[in-house]
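Each structure below is given as structure tokens.
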Structure I
């Protein structure tokens, strides 16, 4: 596992920040909700629509494609007559879901203490 140098959260050779890159990866408005849903179980597209009613089909499709392109979600065509597909987290996606779970705990602790303010 790569460990950052003490006090350094960017790559000195390039100036890039892997943390910022990761936040961009999950920066979609609904991406954490989708990852959480898939962390609980694999789902067909319509199951995701039902589980996440606040997300339109178009936006869900776009975010799933982005997650698939990022290597976080695996899309499997089931080959049945209804042309269903199943979405599942890859091992990389499961690792990230674990980190998001830790972020949830941190956010709830700080929200309860009034220390986490949402910006307008």
Structure II
């Protein structure tokens, strides 16, 4: 998942997907401040290796509350959702991450306070 703050930064929940890493690299190369939402601290080296403008943020689509995503998305222009299990972990985990995780992101965007503009959503599947 990616989000672009008003200053045109970017954030994504990646679970180390190749699509999200490539997009972060492209934006990082253009020196856009980028925040990468990742599932575990194990992915931090992958993220920090992309660019000095890419900052990791640990949140889990499976375990973090909607409010944590709402806080992360507040002030964002866009959210790019590119997370998924890739069929790993069985039917239950695929439903939790791919379906319920997407709903969690949708709910988080809806919960962004009306004082600012709600972020746009791009869902990559």
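One of I, II was used to compute helix-only ellipticity at 222 nm (-39500 (n - 2.57) for each DSSP H run of 4 or more, over all residues; to 500), and the result was -8500. Which label is that? Of the options listed, only II reproduces it. When distance in nm of label points 7 Å out along Cα→Cβ at positions 31 and 95 is calculated, the result is 4.9; to which of the structures I, II does this value belong? Going through each structure in turn, the value belongs to II. One of I, II was used to compute relative contact order in percent (Cα under 8 Å, 6 or more apart), and the result was 28. Which label is that? Going through each structure in turn, the value belongs to II.
When Cα extents along the principal axes in Å, for residues 23-62 alone is calculated, the result is 31, 16, 13; to which of the structures I, II does this value belong?
Working through the options, I get structure II.
Where is mean projected area of the Cα convex hull in nm² largest, in which of I, II?
I
Read-outs throughout are calculated quantities, based only on the coordinates presented, and are distinct from any laboratory measurement. The structure presented is a predicted model; accordingly, all values stated were derived computationally and were not measured. Cβ atoms are built from the backbone, for glycine too; each structure is taken alone.
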